[in-house]
Structure 1
Amino acid sequence: MEEKEAKLIQEIISLGRKLYERKLVVAKAGNLSCRLDDRNILITASGTTLGSLKEDDIIKVNVDHEAEIKVKPLSTEFPLHRLIYKNFSHQVIIHCHPPIINGYFAVNNSLKNLTFESKLYLGDVPVILQETPSISKPESVIEALKTNNLAIIKNHGVVAVGNKFSDCLNLIETLEEAVKVAAVARLFDKKALDELDVELKSSLEEKEKFSMFSEPHIQAIVDLVNQDKFIAQKGSELNLTTKLAIKLDGSSNIYKFNFDKGKITKLEHDEDAPFIISAPAEIWELIFLGKLDPFVATTQGKMKLTGQLGQLSRWYVPFSRLFELFKQVTIK
């Protein structure tokens, strides 16, 4: 056994123990995997107990070798793991059935983020309807994971993906904490959750549609920002005076917003800014459609930030409103 494989097996064993100790798995539920190379993955075998894994419980399998797949005691969720690795560059996958998370989403179809931390790291967690004991429609999970590194399979469990097991575990633990906070808030005020995160309904009138990242598209966003009273108020209170550039990967399209106490005083086309957010077209499309929060996309590695997220986060409130305005300008 190669050194890399042996090390990853020990990581999986350690992770299984952590999940069990933190009451995120019980009995023989859940499965873990990681990418070994371009063709092979390591995955926990069917019927294993994650809290007490042994080396023999972890199987090496070639995801393209059908004959090998048929004879190995693979988890029923292997097709999902294989599809994730084929569609994304992620290195690891955690699938588990946390009881508190499952209980919350059994009666709720969306997460009420009551803390800044959960809003920043989780965003809108997609929830997928599930009608069978195992995941029978992995394609739905793939679509969900395009918008978030964490997905809920209703009445079943969670799937977290990333480049390190620690990143996936952090997401699951943050979600567990978020639903606990929501439950406690409900005890204090039963009406509280019904009044949170109320969004303005968009007008029924036909809106002009813009080509994404075109000059008219970005200028329309600038106009909305400079008309927005909330950004003006918070921008003044928090002295939102900085330069933020957004860039479309693989193109020369870059726009630099020059903020002066919340107002965009100038729109330029260079990268001379302390903060630059860049991403490929498919990610920007999700941002402009309101399906992905830029802060969450940055913390989860879907977007690249040049500059310190901690410094940018001091303007979290006005920038969150800025990103809300993004989706009010309709793209083609």
Structure 2
Amino acid sequence: MLYLTSINTTLYNILHPHITLYCTMMTPPFDAAHEENQYIQLALNIIQNGSLEEGRNGFTLSIFGTNMSYSLENGALPMLTTKKMAWKTCLKELLWFIRGSTSNADLQAAGVHIWDANGSREFLDGRGLTHYEDQDLGPVYGHQWRHFNAKYTGCRSNYDGQGVDQLQNIINQLKDPEGRKSRRLIMSAWNPCQLDEMALPPCHILVQFNVSHGNKLSCALYQRSGDVGLGVPFNILSYAFLTHLIAHHCGLVAHKFCHFIGNAHVYDDHIDALRGQCNRNPYPFPTLQFAQEVRANIEDYTLDDFVVNDYMHHPAVKMDVRA
């Protein structure tokens, strides 16, 4: 049962009468050993036990501190099956990060619209970024991955040789049999010096790679804030894709993805959709293989290099994005 203070309960009922406040924890009707169950149990736990909070963009139920772990062995790809996922959209965004782009126009040209609200004139002006052109997102993920802390002069600028190329530094070490033993294979998207220049401060902020048994590559992600209904499934898939890609590029074998979330939350208008999704039986995860040999540079890979096999899924689940 979800317990709320009387004041919050009254406010919540007034503003959100469509939400059922007293949610009985559902018993998942599927094999508890299936790794997707971690996500489903997280969603149910938040709905059942989350704290009602009013934040920057509305009401959420939230918990603080959670983690999940997914095998990547034998090409396993942890892509949710209890709803249809737009995996090509997720992958296009990842390749956009890898190229170091910060222009939402590049994503729009590829048919990706997940950043549209954050790149709008209204949103940018609200962040005090009145000098940015429309769809310039500022020094977000791609800039920090490839040009960490380089002075930002706009999404059309050339930053070659500027800042720290964290991603390439990690790749260089992973290709070196001695370098890959390092416990310092870390990439940060969180740059306090440039947060105010970003349309949206990063949610997935710190990633660490680790090699065990000489050639097994694992990835750990720390995410400060996770929208469990919409964002977290994409984050899981994106970093699984990234780990598989880096393993392929560096001659290693993808092993495991570990996901740590600070504030894990469910938006009030996602609750009913998530509860329905959590009643579905998951299918086996799909697998990933690469169509091409190793490319010269990590930014040279395209969507066609990724082959997703045997993706069985339930119908899509509609949830609105919160900017």
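Bear in mind these aren't lab numbers, they're just calculated from the coordinates by the rules spelled out. Since we're looking at a predicted model, the values are computed, not measured. Cβ atoms are built from the backbone, for glycine too; each structure is taken alone.
Here helix-only ellipticity at 222 nm (-39500 (n - 2.57) for each DSSP H run of 4 or more, over all residues; to 500) was derived from just one of the structures 1, 2, and that gives -8500; the source is 2. Once mean count of other Cβ atoms within 10 Å over residues 60-67 is evaluated on every structure in 1, 2, the highest one turns out to be 2. Calculated for structures 1, 2, percent of Cα pairs over 34 Å apart is largest in 1.
When mean projected area of the Cα convex hull in nm², for residues 100-251 alone is computed for each of 1, 2, the one that comes out at 13.4 is 1. When relative contact order in percent (Cα under 8 Å, 6 or more apart) is calculated for each of the structures 1, 2, the largest result comes from 2.
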